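Got some structures for you, see below.
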Structure P
Amino acid sequence: MNNLFKKRETNFLIQLIALSVLLFGVHSYLNFHFVKGVVLFFPLWHIYVFHVVTIIIIYTLINYRESIGKTEVFNTFILGMLLKMVLIMVFLLPWILSKPEQKGNDLANFFIPYFVFLTFEVYSVTRILQKK
């Protein structure tokens, strides 16, 4: 592994962990105060672990391919996003098949962090692409 890969990966992981802890804390606080009596299908920590793991896998793949000199980094990003969409459907499948009574809270709990993490991921990958 070259030093550029390690440096970018370390910086990314530190930023991702900081964002995850901050977002999880705010999200837990809001759920505690505004959604007290509602039983959610997925625990909040399951959702965050799913998002963090998928982001780490996609970013590491892109970072590795760019660090070894591959120029198809954008193609890797698009394929990663398609794979992520499939994994999201697999992750949400038990919830979809259970025909939940209340859909809004579970959807918000999943997709609000998803879009925040997606924004962070796109920003991080864009930084890799701009340095070329």
Structure Q
Amino acid sequence: MSKPKHPRLLEETEAQAIVSNLRVSPRKLNLVAGMIRNLPASQAVATLTFSKRRIAGAVRKALESAIANAENNHQLDVDRLVVTRAEVGRSIVMRRFHARGRGKAARVEKWFSHLKIVVAERRDEPVQKAA
């Protein structure tokens, strides 16, 4: 006897990649995730490649994983993929201390984040011509 199969939460035209415990605060990660939301996948990869932010490399790796999942696991067309969701969540917080003057201590919080990237195959809609 085994457990029943877990139902798929995504549409048939979607694929995802999840990264847990990235060593960056959720606020900073959300700035990078906001740069790629609603962009075509190829343009999002190019944006992350040339971003100056430190965490952009890890986000690009997660995006490439989502693209590979779409291509290999769900047989989606890579050229028509769009980043539909880039969700950022809180993870653990490491608490350290920083020695201060007169024998006091200050708390230092080192935040971690979760990242979920969902890519979907864009449907081809007829383009409206301007009159």
Structure R
Amino acid sequence: MMEAWDAVFSPGRREELGSLGLAAGLRLPLDRLMELQERHAFEAILYFDEDLARNSTLDADYADFRIVPAQARPFMPLSMFLRMIKERDPEFARRMQEESLKVEILETGTIDRYSGCVHCTKEYVKALLL
């Protein structure tokens, strides 16, 4: 999981994500985004506040919310959201399929991180929970 002080977000369509059909404006079920993330190893960052999601950047948001615990931010990695929601609501997986929660893809790009002197790059998807 990344934090603002060790990651740089570079918006822009990557070939792999483009070939998956993940592009700004696409709406899809949350469980489909989960499946794609697991299969293709990109990082999905889920937003809960529409104004913030549409009018800010990931770099700015991670910097602005740096002192706020990750689980209290108006955005978080999808994997963290799922872990938290499953702990609080064991029936969530079943209800998610019945209610068909949707997300809108707002942005795709790459995350550049350094672990010591090693440079790591990973694709990301910024999505809004609708």
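None of the figures in this text is laboratory data; all of them are computed from the coordinates on show. From a predicted model like this one, the values you see are computed outputs, not experimental measurements.
Tabulated data for the structure shown
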item	result
Among P, Q, R, structure where Kirkwood radius over Cα pairs in Å, for residues 61-116 alone as derived comes to 13.5	P
Computed 36, 21, 12 for semi-axes √(5λ) of the Cα gyration tensor in Å - originating structure among P, Q, R	Q
